[in-house]
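In the part that follows, the structures are each spelled out as structure tokens.
What follows draws every value from the coordinates through simple rules; no lab data is involved. None of the values given here were measured: they were computed from a predicted structure. Cβ atoms are built from the backbone, for glycine too; each structure is taken alone.
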Structure 1
Amino acid sequence: MNITAGKFKGQKVNAPDENITRPTLSKVRMGIFNTLQAMINFDESSFLDMFSGSGIMALEALSRGFKKVTAVEKHPRAAAVIKNNFKKFQNPPRLFTGDSLKLVPKMNEKFDIIYIDPPYFSGVYEQSLAAVKNTASGIVILEHVCDVDFCGWEVVKQKKYGDKCITFLRVEVLHFTD
């Protein structure tokens with residue numbers, strides 16, 4: 001698998017065993033970052049990859065110029081592959097090993113972009129959105145194959161790639177009238 005654009009375009013990234021992760025396809029990665037490019041300035045932005053797998057999304061963000069990139073991965077073998085992938089790059093993303101549902105709310109920082117791609121059919125979509133509610137300062141991107149309750153989130157854009165959806169979300173702002 002290769003980085004699709006930016007200063008590290010073409011750089012090879014290793015993936016963990018297919019039984020552990022399901023890397024995001026290159027056409028999906030390109031679609032996500034092309035959409036984001038129309039929304040924000042990458043140079044001043046931070047990016048969080050919650051279920052990092054191979055680290056490819058974090059590395060795509062780094063390659064495309066995000067100022068600060070963070071990855072979280074729970075599976076120890078996948079985290080080891082990510083660590084080796086990150087070693088190839090100057091100023092690599094930060095890597096946290098552990099349960100993102102527990103780690104992210106404790107990070108005490110805001111992220112401009114949060115990418116959430118948990119194991120399909122894991123039932124943690126809504127829990128993931130709840131975990132980032134106070135950490136999201138911009139767009140949350142959810143890769144999913146089933147219906148998700150977006151209660152409390154504004155759907156900004158949604159794209160379909162075969163059997164999966166990429167949904168761009170923003171925290172809903174409630175407006176009260178006097």
Structure 2
Amino acid sequence: MGIIGTSKKVRLFCGIIFSDEKIKQNTFTILENKFGRIEFVSDIMPFDFSSYYNPEMGENLKRLWISFEKLILSSQLASIKVFTNSLEDSFAINSKRQINVDPGYITPANVILATTKDYSHRIYLDNGIYGEVTTIYKKRGYIKLPWSYPDYLSDTATKFLLKVRQSLIMCLKEE
């Protein structure tokens with residue numbers, strides 16, 4: 001029989017979709033005030049993988065990812081998602097989001113995203129929030145799963161995720 005353990009330390013990150021630079025910068029400030037200093041910021045790329053957000057957020061959307069220096073416990077993800085949803089609401093105009101902030105965490109083995117949407121490959125966490133293994137690390141890279149979002153497999157995302165993963169591994173070794 002296995003021994004019941006505790007929640008693991010992981011690296012928090014957020015995937016961000018936006019069009020307004022000022023709202024993006026204000027969001028960064030709020031996130032840093034809540035979760036500590038931003039460690040890495042990915043390159044910005046066009047969000048042209050889907051038109052899902054266009055009716056709500058408009059055209060010419062951009063995508064980036066940020067990670068935070070301070071490690072979190074994996075069990076905190078649901079409450080972080082509740083916070084980021086309220087952050088999105090704070091910038092909404094006529095109930096339409098101006099920014100999308102999706103938190104997740106990175107472990108040495110995988111990338112986990114938080115979502116409010118249930119689906120066959122997601123597990124319930126807490127407070128109406130589900131967790132999804134979005135991609136897994138194997139043989140020096142991230143591999144596609146049947147439900148992986150294409151932007152999470154882009155060169156921009158992969159470069160960012162690998163850098164954050166390496167930083168996490170170094171941090172865990174120091175503890």
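Annotations
- Looking across 1, 2, the calculation of Rg and Dmax of the Cα atoms in Å, for residues 73-120 alone that yields 11.8, 32 traces back to 1.
- Highest-scoring label, criterion being mean count of other Cβ atoms within 10 Å over residues 113-120, among 1, 2: 1
- Structure from which -10000 was derived, helix-only ellipticity at 222 nm (-39500 (n - 2.57) for each DSSP H run of 4 or more, over all residues; to 500), options 1, 2: 2
- Entry that produces 15.1 once mean count of other Cβ atoms within 10 Å over residues 9-16 is calculated, selected from 1, 2: 1
- Looking at FRET efficiency 1/(1 + (r/R0)^6) of positions 25 and 129 (r between Cβ atoms, R0 = 25 Å, to 0.05) over structures 1, 2, structure 1 comes out largest.
- Structure (1, 2) behind the derived value 24 of relative contact order in percent (Cα under 8 Å, 6 or more apart): 2
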